[in-house]
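Engineer: Multiple structures follow.
A short reminder: the numbers here are calculations on the coordinates, not readings from a lab. All figures in this text were calculated on a predicted structure; none of them were measured in a lab. Cβ atoms are built from the backbone, for glycine too; each structure is taken alone.
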Structure P
């Protein structure tokens, strides 16, 4: 019989409203350099690692000097924003984490972002005490949609896959969870679910409050 023993959380766009900050940091750097960049370009890399995004920009512009200036500028702007701007916590996240903690359910973050950034955001938002472990993008060789990060996070739980759930907002994350063979609930952020996302996710929920209701019903 299956039970709820562990939940693996994506971070950007799922726990925190950070995708907009990432986009604006990239757009500001691109505008300053006169580069052809807009939201449709950024959208292609939502859920991907920084390394994959940077590789994509090198392929797009084929000018190492300019791309490196873009990367340095956008990273500097991003770091400043993450340290000083208000980080929006997604609706229902605190309540969901408190419930999982009260039920003895393990809570792990599996994020494509670097470990330092994950730790910074968890600390700044007061969420860190609820998280038992982290797997970050710079701690795996292959980024989502490859399943490595989720398989590594699952390995930390010591639980059967049927007792573990993944929470994701992006298509790349949904693909990674599906390839890992672990059930995934999608909570869309900037991009509504397409046909593939709906097929590969166990269910699509409007927000984390809905996920909390689902888990409460699941454990009855």
Structure Q
């Protein structure tokens, strides 16, 4: 079934296919950081290649959706909102790809003092993403109900959870940055620079996920 037929069933079904591909990319996030922690650079290289491939596949799905998104029949939500939602989803995969690049620029070392906190930040970012991913599953049933009913409350609850998680991720990121710069005398300047960029990119990933949830809320409540 092509995307045009899927749109006739639900405006969110093709976007769910895109999000499924994004999830495959996000699922490789923690394994990449674990490989850095373990200094398994060969394993990291292999995972990063998978990330690049999956991100490209997500881009292909995004392009096909943009090409076929219907303009000739009624949609229960504004077409521009769907495209904005698609872009935000794609930004998540882009952030994972950016992290794969940053983690493989050199054989980056993760200080033992930072490792638990770094993985804690990764897990917090993944929590934010998971809330948004679960929303895309709820949208299928919500569409069948005409985007009305009790299901909207479940979606909005998960959006609120994503917002709270993104705020918590910001706090973890800030605390981790302070710990990083407290170690700058013990680390290579290039490593401090790279880790700082990595923490920032993780924060952006959480932010893109939270904004995706917010876009869904706007589509359902306006």
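Engineer: Here helix-only ellipticity at 222 nm (-39500 (n - 2.57) for each DSSP H run of 4 or more, over all residues; to 500) was calculated and came to -15000; which of the structures P, Q was it taken from?
Structural biologist: On the way: P: -15000; Q: -28000.
The read-out comes from structure P.
Engineer: Okay, moving on. For which of P, Q does log10 I(q)/I(0) by the Debye sum over Cα atoms at q = 0.09, 0.13, 0.14 Å⁻¹, calculated from the coordinates, equal -0.35, -0.72, -0.83?
Structural biologist: Details: P: -0.35, -0.72, -0.83; Q: -0.39, -0.75, -0.84.
Structure P accounts for this read-out.
Engineer: Same structure, new question: Using distance in nm of label points 7 Å out along Cα→Cβ at positions 31 and 119 for the comparison, can you identify which of P, Q gives the largest number? Present the calculation step by step, with values, prior to reporting the outcome.
Structural biologist: Details: P: 3.4; Q: 1.6.
Evaluating distance in nm of label points 7 Å out along Cα→Cβ at positions 31 and 119 on every structure, the highest lands on P.
Engineer: On distance in nm of label points 7 Å out along Cα→Cβ at positions 15 and 39, which of the structures labelled P, Q is highest? Kindly include the intermediate steps, with their values, before the conclusion.
Structural biologist: Details: P: 2.6; Q: 4.6.
The structure with the largest value is Q.
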